[in-house]
Structure 1
Amino acid sequence: MQHLSGGLRTLLRWHSMALIFVSFAVSVPLLVAQSSAALWQSIGPYGGDARSFAEVPGQSQHLYLGGTNTWIFESLDGGQTWSRLGRVDSSDDLIVDDIVVDATDHQTVYAGVWRVDRPDGGLYISHDGGHLWKPVDALKGQSVRSLAQAASDPNILAAGTLEGVYRSKDHGATWDLISPVGSKEIHEVESLAIDPQNPDILYAGTWHLPWKTKDGGQTWQNIKQGVIDDSDVFSIILDPAHPNIVYASACSGIYKSENSGELFRKVQGIPATARRTRVLMQDPRNREVVYAGTTEGLYRTRDGGHTWTALTGPEVVINDIYLDAAQTGHILLATDSGGVLASTDNGATFAESNHGFSARKVEAFVADARDPRRILAGVVNDKSNGGVFMTVDGGSSWAHLANGLDGRDVFTLAEAKDGTTLAGTGHGIFALEAGEGFADPHWVMRSSIVNHGTRLVTINNAGHKVNREEAITLPPRQMSSRVAAFDLSGEVWIAATGDGIFTSTDEAATWQGGLVLGSAAYHSVAVWDGELLAARREGVVFSRDKGKTWAPMRLPSRLKDIRRVAFSREGDLWIGAGDGVYLSRDKGESWFWLEKVPVRDVDDLAYDADTDRMLVSSRSNQILYSIEPSSFAFSQTRTGYRLFLARSAGGIRFAASLQDGVLMEPPVGVQR
């Protein structure tokens, strides 16, 4: 957990700051200017999904780290700080699950990668210490799940893929499939281990039991004696001094063999709920000490597997373990959501060690217009490790503001003129509050829905029964759905949620609203000069009476997939859609389609008042477009990351990326 920095009190003086809410859009006008600035920089918040470690042999301070966004990170101080080193591929969704630094040439680094959504990936190799990478043609398109180099002969490497086991005998120059072609048994190879004394002996853990070859893959033996049938084998390790001792972890538990895999016995002592042990690691100083990284925490045995002790809580999901052979008690964990956790006291305590490593999905942020170093970022998919993060120094350090959110994802953030900060989550609206002296910042739910209505009552008037309408207040209820967007810039605040469109006239103390035109599927809102707008995929509605009544807006018949609505300075209405950008200068009576915009898959657009330009972005590319409203002239800037949204504060443009945290454009004059 990251703790609050010393600048917290300054940052929390919300009522004295003019903050702006930032969101993304894509726009392309008719005259094009191509930016030649350097690629943008990821500035945090730090953490996210960390997948794999690798040490440069003999240099315990020099480490590599793989994540879920195609990047390789590097540390030169034993994991205290990290820096982006290189991207193995131009895509941004490759999971770097295995990194091997060549034992004889430390400038040569191998990375095995795969994709979540389809059987794809590959093996990549770098000859300059991880800066530049190229794919290995023989494994192109293979989902590489495991990678190993032979200790007794570094020329030999092995790679486990969904298709089987591949082997190279020439430092990775050429590869051969050594498991039977089309095998229905030896495929989906999740783990590998090469005998430290004989490189022809290789163990392979599949999604259905372990296998072994003693002759470099000419023949294979199913070593399942003692292992529960159909066990996914996640990790295999061999004792380097006594390779007949084999540990294997599976979905059914941890197993140990003392006769080279001929017979396994199940290790007792780890709870059944934590039996998905993703990684095993033997202490290089004491072979009786083995660590087990599970989906419910870190365990350790000091007696060769007879008894085990939990070193972390069950909320920690561990993907890899690094044990520092040069520094007693130094342990690193690569975890889901929490990034890197470090211990210097032999596992008694762990703390985040993520400075420079950012792999978070940011879907919302707020930047201070007067001091762009102050930023709040809302993240998703990180549970208790997510919520909202804050920096007061332009991303050099971040504080975790999650108290009160209870692990909720944050999909939108907004700052009102009076300093109120709201977070829209997957389950309601929250306001940021602080205790006396701006201490103890926490989030408080502000999701009370109080609607007003009428009912028909019958009264006796001079002996005659008369019906009349009577104003009533409906019983309050709590908003329980996802909040997609806010606009707090006007007298009336508006929110688009899964329950419908809601407005507030009392600074979010209560909300009124619900379904509009029979629909709750509104995801974008905008306010200008008292007019409220809300958009769903199929249309836009507007209100001129503070949200009491709504009417549909006239739209072009071809406009079907609306992603975002926004106003520019003169009240011109902009729509970002699946087929591009639309503009109306007369409240929707007529529309321009900016057909020469070079991108059609528009996800977000937002007005930048400082430059009088509309910022437009798409999740499908890495380009930020900036459109001048009067002339439609536009510029396009390559950021180097796929964007979620973009904003400007204090003359600096920022963006949220799909997997790389908050981005910031480099200073003017910095070249590629």
Structure 2
Amino acid sequence: MLNASWIQPSYKLSRVCPLFKKDFSVNKQVDSAVLYITARGVYEATLNSQRIGDFIMAPGWTAYHKRLQVQAYDVTSLLKKDNTLTLHLAEGWFWRLKKRQPKAIIAELRIKYADGTSESIGTDKSWRVAKSNLRFCHLYNGIKYDASYIPSFRYSAVIAKDNSQDLLIPQQGETVKEQERLTVKEIITTPKGETVLDFGQNLTGYLEFTVKAKKGDKVSFSFAEILDKDGNFYNKNYRKAKALYKYTCKDGLQTYKPNLTFYGFRYVRIDSYPADIESQNFTAIVVHSEMKRTGYIESSDPALNQLFNNIIWGQKGNFLDIPTDCPQRDERLGWTGDAQVFIRTASYNYDVLKFFKKWLNDMKAEQEENGAVPDFVPSIYPHKHRVSTAWSDAIAICPWQCYLTYGDTEILESIFESVCKWAQYIANKTTKPNLWTGGDHYADWLELGGKYGAFKGPTRDDIVASAYYANTVNLIVKMGKVLGKDVSGYQELHKNIRSAFIAEYKDDFQTQTEHIMALQFELTDNPQAVADSLAELIHRQGDMLQTGFVGTPYILHVLSKYGYSELAYTLLLRKEYPSWLYPISKGATTIWEHWDGIKPNGDIWPAAMNSYNHYAYGAVGDWMYGVIAGINTVEEAPGFKRVHFAPTPDERIDWFKAEIDTAFGKVSSRWWHENGRVHYELITPTDATAIIDGKAYELSPGKHIF
């Protein structure tokens, strides 16, 4: 933006959001007009009172100290003879970056005229500034908006102290948009006498309301994901996130919605409202990154259908420009561990290639020179983050899964050297050669079997770390072969890691997750014996899982692979705590952070860390696609250039269907029980193989019935 500068208000910045304005005239016929804009913060732009674009929370969240996206909007149709361009600025994610500059904005409107001439209108000292109606706007603490206030553009703009454009890049990620509008399902009067709106679905977004009021009347709302066991409003799990929504009315009928912050909620408590409460006056607006829906699952089991619906809503609620852990409390960070365990499910549910390419570029930008990868990206504490197995390994796992799902080699080429640096970091930090020992790891986070309230269970950190080390090196080998690189040294390293792991642990595994690590990453010479031991352990523990964030995504896969599909189904279909279906019995509409976020007696997990929209355990979706329906990619022909079907029915489900829209067309698998037999219908747009009742078939494109 050659003709634009970073600008700020001439007054000292405060909680009140600034509104920048530029008046200009157009006296010739316009051929095209494009606005280029970004902010240190988040912005909303209008031209002649019309919102420019539909990107909510623009410019999104990147590694701000390294990268800042610029958006381009075609505004040709909005231009008139006399024009007013306004830019509204709030902090958004930018406030989280330590050692940041004050929030600022930069924009340039480039106009091409029909006579071949052009004009550029950029942000500079000629812009006027007002303190806006948005008296307070914060990512965690919500908004205060005064509709009765009349902004006065009595301030001038000043050039920001840091006026560099070196970090500016074109828009890379998907834009965030308003996606759905939900109506009130029920108006509740709680035992405490409070009025609460129930939208019937835990979601990420904001509330729109309409009211006829007098100037100065107050409207105020509070947000929550659940009601407590007595039916009262509960949001202590938001921790320090105040999630305010305070509105001062002007005279007359008015409608308002915030769009420079967002909330995570199902329930809205009406704290003040100067009119009768009628459901049609309230709408929940769902906000998430623009992603094409590609995957669908349906079955004869209503609880399984609800589980899959919860997985979808968990993804929608947490894929807001970055893959966050949760959307409601004072966190909302791009945790790498959550993303890597869920990415296969995510990539089947939606087309997330562009979404992850942008996020992985931020991961590369955040990686330190010694190869360390942060536990969440973007990092708000550069060079002071925690480095952990299974979390930092997202730098290898996420691009590889994108390659398998979409066949995209560019993502591998872009990340390969960074993955190698990560593997070298491990080699430099371990206390034992060819393993990863020592370090401060999350390991099998929230694993059961330990002391109540503890965040880690009995699984040994070094087993998880060494297993993931082996996996990362193995992925380097696979990536290198795709890219035509010499990876013989990494092949030897993987062989050495495997040998060291077997020698160190001798198949003496104590927990479900320790068994799972050895099986999933092929770190045993006796896989069937280890699988038998795992199954026996599960039986001894009451046919229930004891795994956390790392063991859970793989437990059903390893059981199925080694002849325990029936046990895998038993775990999936279990309705008592702990299980995937237990939260549904408590009314869950998204995936919970804890297996017992609400306990069987109705008590609530400690508020210090208890999210009800936390998608990690939704990773079971890839087992539903890949084993129940049996839809799988082929590593040698990625992106569904070839399909491998291996459906696995169970008598406890009458019928099951899954489909995925791929670049080549729809892949579908359906099976059902009828007259004592299992019937299969497989649809493939490309050549495929199928394993049906242990027999192999070669399939041509089309529909096949067995």
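From 1, 2, which structure was P(r) over Cα pairs in 20 Å bins from 0, in percent = 17, 47, 30, 6, 0 calculated on?
Answer by label: 2.
Can you say which of 1, 2 returns 15 when relative contact order in percent (Cα under 8 Å, 6 or more apart) is computed?
Only structure 1 yields this read-out.
From 1, 2, which structure was helix-only ellipticity at 222 nm (-39500 (n - 2.57) for each DSSP H run of 4 or more, over all residues; to 500) = -7500 calculated on?
This value belongs to structure 2.
Check the numbers for mean count of other Cβ atoms within 10 Å over residues 188-195 across 1, 2 and tell me which is largest.
1
Given that mean count of other Cβ atoms within 10 Å over residues 44-51, derived from a single structure, equals 16.0, which label among 1, 2 identifies that structure?
The correct label is 2.
Every number here is computed from the coordinates shown, using simple stated rules; none is lab data. If you're wondering where the values come from, they're calculated on a predicted model, not measured in any experiment. Cβ atoms are built from the backbone, for glycine too; each structure is taken alone.
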